[in-house]
Structure P
Amino acid sequence: MLKALESLIVALNKLIVFFCTVAIAIAGCILSWEATARYLFKIPSDWQDEVTIFLLVGATFLSCAWVQHSRGHIGIQALSAVLSPGIDKARRLLSDVMSFLFCAFFTWKSWTLLLEAIEDHQISGSAFGAPLWIPYSCMAIGTSLLALVLFIQILSAATAWMHPHSIDNSTSHS
């Protein structure tokens, strides 16, 4: 069951990362156009900064679960070299538990912000007036996926500790 859920998350994250890559490329194009239009053609625009920020916020939050699954977040590798393997596993597990607790809280707050933005029809304070449910939904979905990946990694590590030869623990290593 855990492996099936993990496979589903991996497939979903691959799809999300593709769209995040496209979003970052679009943000780069928008910023390039804005700089060119403003300085060469004297055509200012008021929408590009906000659209770019929304694209980058979305890409950042939506891709964080993929980064965690691949253990791409910054870790303290120096400790791995000086600690025994057992102590290092405990350190990683404790780090994952603490990260999960933080992410679970952040996820709850993100969903709260999203629901408030939807209920109150909140928009940004700029002339563009973009609806705030857009970045808040990216935060809520991204942190939910991140918390789920951390939870799976914690369960995998705990299962591997209880039954060292019954599970492949490849996702719980740095």
Structure Q
Amino acid sequence: MGRTLENKKEIVTDLKKTLSESTLALIIDYKGLTVSEITELRNKLRPSGAVCKVTKNTLMGIAIQDDENWQPMSELLQGSSAFLLVKEDFSSAIKAYQAFQKATKKTELRGGVMDGRLLQQADVKALGDLPSKEQLMAQVAGALNALATKIAVGINEVPSSLARALQAHADKENGGAES
């Protein structure tokens, strides 16, 4: 039994909503994946905030037609398409997909779209090589901690230096008075 027009409209509405919350879309050819493998991919993507949508290319085409940010995706809509829609942490999502692909060897990345720009496989790999959100936060926290330590040492050094200077001046005056 085919989908009703109302059902297709609901799917398109859901796709538009998910796309509006996404920063990156990856399009993969999922031909040959079993239902359990797609479920495994979805589970691997979940911690990064990404979702995997399997839908007809025509429905995705309708969902992106009015949004120029996602229109470059139309070049990738062919064959069996699964859409990995990433909300924030695209580095972790790409790494999760790459790990899945390496384990199954059944999918092929066609490309992606980010900020209205079509991404090739090399572009997606470069994005995946960036540090994850957690790694960046740890680096920033480490830098802030180091800065705070330097400021504390610097602030502590001012009175110590002043005390040494005053002591040296007092020693000098005492030494000059005794001669």
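When helix-only ellipticity at 222 nm (-39500 (n - 2.57) for each DSSP H run of 4 or more, over all residues; to 500) is computed for each of P, Q, the one that comes out at -27000 is P.
A value of 1.00 for FRET efficiency 1/(1 + (r/R0)^6) of positions 29 and 77 (r between Cβ atoms, R0 = 41 Å, to 0.05), calculated from one of P, Q, originates in structure Q.
Using mean count of other Cβ atoms within 10 Å over residues 141-148 as the calculated read-out, with 22.8 as its value, let me know the right label among P, Q. Derived from the structure labelled P.
With percent of Cα pairs over 13 Å apart, for residues 21-84 alone derived from the coordinates and found to be 64, which of P, Q does the value describe? So the calculation was done on Q. If P(r) over Cα pairs in 5 Å bins from 0, in percent computes to 1, 8, 13, 16, 16, 13, 11, 8, 6, 4, 3, 1, 0, 0, which of P, Q did it come from? Label of the source structure: P.
FYI, it's all coordinate maths here, none of it is from the lab. Not measured: the values here are computed from a predicted model. Cβ atoms are built from the backbone, for glycine too; each structure is taken alone.
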